[in-house]
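Below are structures written as structure tokens.
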Structure P
Amino acid sequence: MEKTDLKTALRAFVSKPEPLFLLGYMLFPLLAVVFAALGLWMVITGQRAGGLIVLLVVTQVFAIGALWAIARRRRILDTPQSKRDTP
């Protein structure tokens, strides 16, 4: 698979509201909660530096990713259907 094929497939994936719903409302929030629990567990068990990195960086990346997916889905749904169908 070429790089251009991957880019077009990814662009098509993030231009549909259904995959963005899965990312924004299910996958990214679930991963944020899982990594927040992991970071908290690491802090409690004495691995403070790693736990704080997981809590402050990794968890926030998934939370921001969820907000991005929700906002992009909202923008796609707000555009008229005729503009969505044209590439």
Structure Q
Amino acid sequence: MSRPIDLLAIAQAAVQYADAVSDTRQRQQELTDGYAAWRERAGQFDKVQRDSPAWREMLADTAEQYRQLQNARSRQRRAQARLLRLAWQVQQ
């Protein structure tokens, strides 16, 4: 039987992981919205060719949203690893 403290730690880690997943989804949507806003401002409604001047401009204009998404993904990976580590320890 697992100790109550172990189960509490797993529950807290699960909540943190769920929050991280939610934050990652929100940041992804913000980046997608940023791309759409840039396209509208630039009048670029066709596909933006990779490595074109328009592509570089779009990336520069959405750099902050991209950075926030990368940070959220990193937090999500760490939260998942923490949850799995705790669950594995309880199984032992």
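With respect to distance in nm of label points 7 Å out along Cα→Cβ at positions 22 and 38, the largest value across structures P, Q is given by Q.
Looking across P, Q, the calculation of helix-only ellipticity at 222 nm (-39500 (n - 2.57) for each DSSP H run of 4 or more, over all residues; to 500) that yields -22000 traces back to P. Here relative contact order in percent (Cα under 8 Å, 6 or more apart) is compared for structures P, Q. The highest value is that of Q. For Cα Rg over 2.2 N^0.38 Å, which of P, Q scores largest? Comparing P, Q by Cα Rg over 2.2 N^0.38 Å, the maximum is at Q.
Only the coordinates and a few stated rules stand behind these numbers; no lab work does. This one's a predicted model, so the numbers in the text were calculated from it and none came from an experiment. Cβ atoms are built from the backbone, for glycine too; each structure is taken alone.
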